[in-house]
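Some structures are shown below for you to check.
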Structure I
Amino acid sequence: MPQILIVDDSPTEIHVLTTILTKHGFTVSSVGNAEDGIKTAKEMKPDLILMDVVMPGINGFQATRQLSKEPETANIPVIIVTTKDQETDRVWGLRQGAKDYVTKPVAENELMEKIKSALG
């Protein structure tokens, strides 16, 4: 089963996403900030990362850029999952190296389509 890493500082969002993903057969891990997300991605090498943007410390855009630039994590697709719903945010997120962008509250069908697409 593909392993997905959720990087989000909201326990509620982590719970919602974990519930959706496990229902669809994914193995899920989660961390509460971007620094831990980068560290865990390097250690765990998940098949996909769901990245929040607004978090304490470095934000999801910065973490996505860092992950996409480092050879050991560059091949892990990142989908940004955020409340930031402006087109400029979406464009910026994709420019940082994200494969896709989903706004909260997450629609289960949309999320599953984007995950399937990102995993190829």
Structure II
Amino acid sequence: MDKVDRPLSPHVTVYGWRITNSLSILHRLTGLVLTFGAAVLAWWLLSIASGPEAYEGARDVLGSGWFKLPLILFALCFFYHLANGIRHLTWDFGFGFARREIRASGWTVVAFAIAATVVYALLAII
């Protein structure tokens, strides 16, 4: 067989940068952030079960002013991951594969995540 000089898998030099690969990377990153957030949630729940002193310590950290920014960023990751997950579910049913629909749904996911985070931050945090 002749050796073919081409990449063995899709590579950034072969494909242009599109919203689809950006959102795919962002989906993976937000999943990692949500894993960290789950660990913080577990710490908070364990502090509740561990008694009043442990709970007060967790409440002091999680209720402090500096923790508002990480909480808002966690909410952004949550809303993005939720909306993009729903987008992927519609793809699993075979809908939304036209190039225009893919771009529109991608930007809709981003817009929803930002809008939901702003509403959440205004109502629940600030």
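I, II: which one has relative contact order in percent (Cα under 8 Å, 6 or more apart), as calculated, at 23?
Checking each candidate, the match is I.
The value 0.5 for distance in nm of label points 7 Å out along Cα→Cβ at positions 26 and 50 was derived from one model only; which of I, II is it?
Values: I: 0.5; II: 3.6.
Answer by label: I.
Assuming 10.5 is mean count of other Cβ atoms within 10 Å over residues 90-97 as calculated from a single structure, say which of I, II it is.
The correct label is II.
If distance in nm of label points 7 Å out along Cα→Cβ at positions 58 and 74 is computed to be 1.7, which of I, II is the source? Don't skip to the end; give the middle numbers.
Numbers: I: 1.7; II: 1.1.
For distance in nm of label points 7 Å out along Cα→Cβ at positions 58 and 74, the value 1.7 is produced by structure I.
Give the label, chosen from I, II, of the structure having the highest value of percent of Cα pairs over 23 Å apart.
II
Just checking, which of I, II has the largest value of distance in nm of label points 7 Å out along Cα→Cβ at positions 2 and 34?
The maximum falls on structure II.
Of the structures labelled I, II, which one yields -14000 when helix-only ellipticity at 222 nm (-39500 (n - 2.57) for each DSSP H run of 4 or more, over all residues; to 500) is computed from its coordinates? Mind dumping the intermediate values first?
Values: I: -14000; II: -24500.
Structure of origin is I.
Figure out for me which of the structures I, II the number 0.20 belongs to, where FRET efficiency 1/(1 + (r/R0)^6) of positions 66 and 98 (r between Cβ atoms, R0 = 35 Å, to 0.05) was derived from the coordinates.
It must be structure II, since only it matches.
Quick note: the coordinates plus some simple rules give every number you see, no bench work behind them. All of these numbers come straight from a predicted model, not from anything done at the bench. Cβ atoms are built from the backbone, for glycine too; each structure is taken alone.
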